[in-house]
1. Can you tell which of 1, 2 yields 30 when relative contact order in percent (Cα under 8 Å, 6 or more apart) is derived from it?
2. For which of the structures 1, 2 does the calculation of helix-only ellipticity at 222 nm (-39500 (n - 2.57) for each DSSP H run of 4 or more, over all residues; to 500) return -1000?
3. If we compute distance in nm of label points 7 Å out along Cα→Cβ at positions 49 and 73 for structures 1, 2, which one ends up with the highest value?
4. When FRET efficiency 1/(1 + (r/R0)^6) of positions 1 and 97 (r between Cβ atoms, R0 = 41 Å, to 0.05) is computed for each of 1, 2, which one produces 0.30?
5. 1, 2: which one has distance in nm of label points 7 Å out along Cα→Cβ at positions 17 and 81, as calculated, at 1.3?
6. Where does the value 16.6 come from, among 1, 2, when mean count of other Cβ atoms within 10 Å over residues 25-32 is the thing being computed?
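Any read-out appearing in this document is the output of simple, stated calculations on the displayed coordinates, not a laboratory observation. Fair warning: this is a prediction, and the values are worked out from it, not measured in the lab. Cβ atoms are built from the backbone, for glycine too; each structure is taken alone.
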Structure 1
Amino acid sequence: MISIEDFKKVDIAVGKILSVEKVPDTDKLLKLEVDLGEEKPRQIISGISLFFPDCSVLVGKKCMFVANLEPRMIKGFESQGMILAVSTEDGKFSLLEPNDEIPAGTRAK
């Protein structure tokens with residue numbers, strides 16, 4: 001269990017995926033360029049490739065992201081956040097997607 005104060009530290013934001021490409025020499029990783037309503041887009045590396053055989057379907061989607069994780073190097077690429085998704089043991093998968101009216105950069109409250 002965490003306290004509400006700990007939870008309030010997590011910066012959850014709407015991001016619009018601007019571009020996607022597979023990370024070379026990996027099966028699971030995608031490199032996303034994401035608009036989080038900031039001065040410049042962020043690069044986010046995510047292990048969701050197996051759920052999107054045609055990763056181009058992600059371009060233009062708005063999803064929820066954790067925006068205040070420390071940057072981390074993954075397979076030579078800096079990841080500057082995390083996309084939020086859910087999955088079940090039997091293989092069902094879903095990205096967390098806000099209503100389309102909500103603009104990129106909107107923060108969860």
Structure 2
Amino acid sequence: MKEDITRARTYMGGMRFTHEEMTGKIGALSGGQKAKILFLDMVLRNANVLLLDEPTRNFSPLSGPVVRKSLKSFTGTVISVSHDRKYLSEVCDRVYRLTENGLILCHEFINTD
């Protein structure tokens with residue numbers, strides 16, 4: 001139990017939660033902070049597929065790098081919709097653009113790391 005709390009607080013600290021936010025009620029958190037809690041829950045449950053709609057939209061600029069790094073290192077599959085070019089270039093291996101003719105592979109966002 002104590003190890004679980006330590007692990008959760010380590011992850012929350014990495015997402016820039018303060019001690020007060022970690023120990024307070026979820027209902028008192030902002031929408032972005034609640035989104036980070038849901039994101040961490042998926043990571044800690046070892047999900048193997050994430051379906052995300054605008055995953056960086058509600059995060060603060062300080063949390064963005066942490067979120068992008070976490071998603072980049074995620075070992076499962078991430079399917080997401082995003083307009084965030086930094087997210088697309090840093091996280092995604094393949095990016096498709098929806099056009100009137102269907103999905104088109106966008107070569108300019110393919111991450112070659």
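1. Label of the originating structure: 1.
2. Checking each candidate, the match is 1.
3. Result for distance in nm of label points 7 Å out along Cα→Cβ at positions 49 and 73 over 1, 2: largest is 2.
4. Source structure: 2.
5. This value belongs to structure 1.
6. 1
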